[in-house]
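What follows is a group of structures, each given as structure tokens.
Where a number appears in this text, it was derived from the coordinates with a stated rule and is not lab data. Because the structure is a prediction, the values reported are computed rather than measured. Cβ atoms are built from the backbone, for glycine too; each structure is taken alone.
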Structure P
Amino acid sequence: MKLVAGIDIGGTNTEIGIADQEGNILFSETIPTTGHHNPEAYVHAIGIVLRTGIVRSKSDILAIGIGAPSANYFSGCIEYAPNMPWEGIIPLAALMEKEMGKPTFVTNDANAAALGEMIFGAAKFVKDFVLVTLGTGLGSGFVVNNEVIYGHDGFAGELGHVIIEENGRLCGCGRKGCLETYVSATGVVWSAKDALREGKSIAGITNENELSARAIAEAAEAGDETAKSIVDATARKLGFALANVVAITSPSIIYLYGGVARSGDTILVPTRKYFGDYLLRNYAGKVRIELSALPENAAVLGAAALAWKAIF
């Protein structure tokens, strides 16, 4: 049986899977991204899981695909990722090849998810689309004419680090006002903390430690005015940014994926409204915003697809 490994590295957890060419995941396990002494120890922890998966799958893997934040497709490195526990440049592909002895291919985590959407999700027959991942941070994968855009240096499509507020919130990348500091699970909680510090309440929550993007979405759905205003402000910034994206790449569909997107119409309806308000009229009625049809393990499938594409 021909198998590859797909690895999705998030700011909190790392999901490790082994998949066949049809997108069936035969083995999967999750480990914390944080808590490792150095990148080498982290890669070794992944290697332990992969070796267990190979035994359980009863077949060796041909290659490894990895989706990671701030990953450079050309160099195989994670470079200055704001949500990773290590700073600087991490030669991830080289470390993994040394650990497992298998060819390893790395791309931005959102690009991997876009590949998953294209092969296993709602974009199977869509040539031009954008996938926006709304999790701990905000990632994006841009697909034009069935090809992921990497740019000349491997970092094209960093929507999360488009500055949306001059001198705004301090981002993990070191700049101020990046979109992901407002439109991500982290950004939503940040807005909620600001509200509590102003003396407002959210569905009876007064302790900042009880705040989460899901709790805020649920409070908004239940009619809490403060939560509704937070969701509305989040949707306004997202709609504004997406309208600008359309003016650059002209996708036919924009897919929203991740934890914040799972609130469904709570975020989707106001985002569509503001998107329409800001959209250049040339594109009116031509671009849809939809929720991703990907399963939760889609980023692993996308990373696996990266491996399949590289070796065949």
Structure Q
Amino acid sequence: MELGLFTEPQVGGSYQRLRELARWSEEQGLEAFARSDHYLNGSESANVTDALTSIAGLARETERIELVVLVSPLTFRHPGVLAKTAATIDEMSHGRFTLGVGTGWMEDEHEAFGIELYSAREGFSRLFETLSYLRAAFAGSEGFSGRHYALATGTDVLPRPTNIPIVIGGSGMKKTPTMAGRFADEYNMFATDAETLERRLEVMRQAAVEADRDPDAIKISIAGPAIIADTEQEYRDLLAERGAKRDLSADEYEAFLGERNVPRGTLETAGEAIAAYAALGVSRFYLQEYKALDEIDTDRLGPLFSALRG
């Protein structure tokens, strides 16, 4: 199982701290370092760096680790701008950049910055065209013409990318996995139960076959937290604390986590959920740290990632 650290800089954090976390992740031997692409944390303002600009910086300040954006709203950038930016980061990183693309969903940030947030129907229509545009741009001079976007035939997007995997992620049961099967190199979703995961993968695989693609070549990844403590008693206390925020008892919250295969328990049991995901076809787990960057404790994460590796 490949492992990555998934940060949420919209909660707050400087580029300097983002760089420290990326370098730490590389030193730990993690396969990937990921960040979200938001401008606000709900309705709250914080010190938020731009995702693609900061990833470009990290491309020059790391050497091995894959750099991932999970995921960039198509509302933020025209696909031509996104293609050129991605191709530039690909060159800067020597092929270590992975681009996640989605429809966008956070109303507050769009309203605050005056960016149009499309209806769900139009958002997916634009996502289909954005992905088609990107594939054409990365391939060479094929061109693309759609209702929303167009790339003139014969236009070479240079520098020509060496390798830009595309991630499609989301919680939908039909449209998102269909898009993933048709376009994605990696299909990402948040921690979920086995039945939901299998249903999504069935839709994804069918869409891949219909698009004359190999469904087994599409990486399946999960993003989510880990509820881990050093001792059993500390774990029970953590369950009670986190469960209370959802009006659940410790046992009810543990059952909730168990259904979704969230890594949980002590360091000795942390890897069990990872093994369960692997059995379902998942090959990468992003440990999500939904907190300000300065609050991410690498002293805690080091042993946790070791435990997840098993």
Structure R
Amino acid sequence: MRCLAISILLAACLAADCRPQSAAPTVLPGDLARRVEVMVRVKYGLPPTSTVTIGRPESSTFKGFEKLPITIAVDGRAQIVDFLLSEDGTKLVRMETFDLNNDPIFHIDVTGRPVRGNPGAKVTVINFDDLECPFCARLYRELFPSTFERYKNQVRFIYKDYPLPQHPWAMHAAIDANCLAAQDGGAYWSFVDYLHTHVSDFSAESKNLKNTFAQLDRIAGGEGADAKLDQSALEACIAKQDESRIQASTAEAQALGVESVPAIYINGDRFNGAIPEDQVWAVIDRALRAAGEMPPPKRDRTP
């Protein structure tokens, strides 16, 4: 629970536009500063090695309270978290402000991304994906077919790239996939289908990485030939291995707070990992109702 409390605090800090620099030293009386520090440490379960620096009180928009910036550093991560301190020094309040118009969860860039499903669907499922990730492959194999069957034209799926640095061929695969996407969405999805159903065939530990890259390129070229794409343009794109689009997608994911994949957003609602389909469907159903559509009836689980 302590790890969770720390994670929630730091995540909330990042969401609330906290600043990474240190707060100015406090001018609070020593006994009050100590009580504030102890309260923050205890309530958020901070480890003994963490540091808590009380900043200078500032004016706030809340009557009877001053804004009190507190710098919290845990395992090398330091952020300023804004609290409210009552003017009589008896109450410490933690509040968060959420931007309902400009929060990035509502503005994920899907321009030019291949769509699977109904392009005009009111519910969009966005997945930040790593083509070498076994958990992503499991989600892809186990969740998506049944979800397509259940919702048909009510939902559209869009994949974004987030290849993890510990996966040696994930970036190369993402670039090849995007080279296909630049010409044909169907070829892109065929390539993704193949990799997510054959991920174990590409183990970098048992194969020469250069050969793995060549195999990925051959598969991408085959998908391009099947789709009758411009092979010269495709081969040039694959040979170039331009990471810029992938890096932009990764930067966007990091700005959203994504730290692992799969990371799924359903009309802004987010969850991580290989989630049971019933839980995913509950989120989709809620998004459909909010968009004015009725979800399919619940499936009958009786024998």
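P, Q, R: which one has volume of the Cα convex hull per residue in Å³, for residues 149-276 alone, as calculated, at 131?
Matching structure: R.
Given a computed value of 16.2 for mean count of other Cβ atoms within 10 Å over residues 85-92, which structure among P, Q, R does it belong to?
It was calculated from structure P.
Match the computed value 2.7 of distance in nm of label points 7 Å out along Cα→Cβ at positions 117 and 213 to one of the structures P, Q, R, and report its label.
This value belongs to structure Q.
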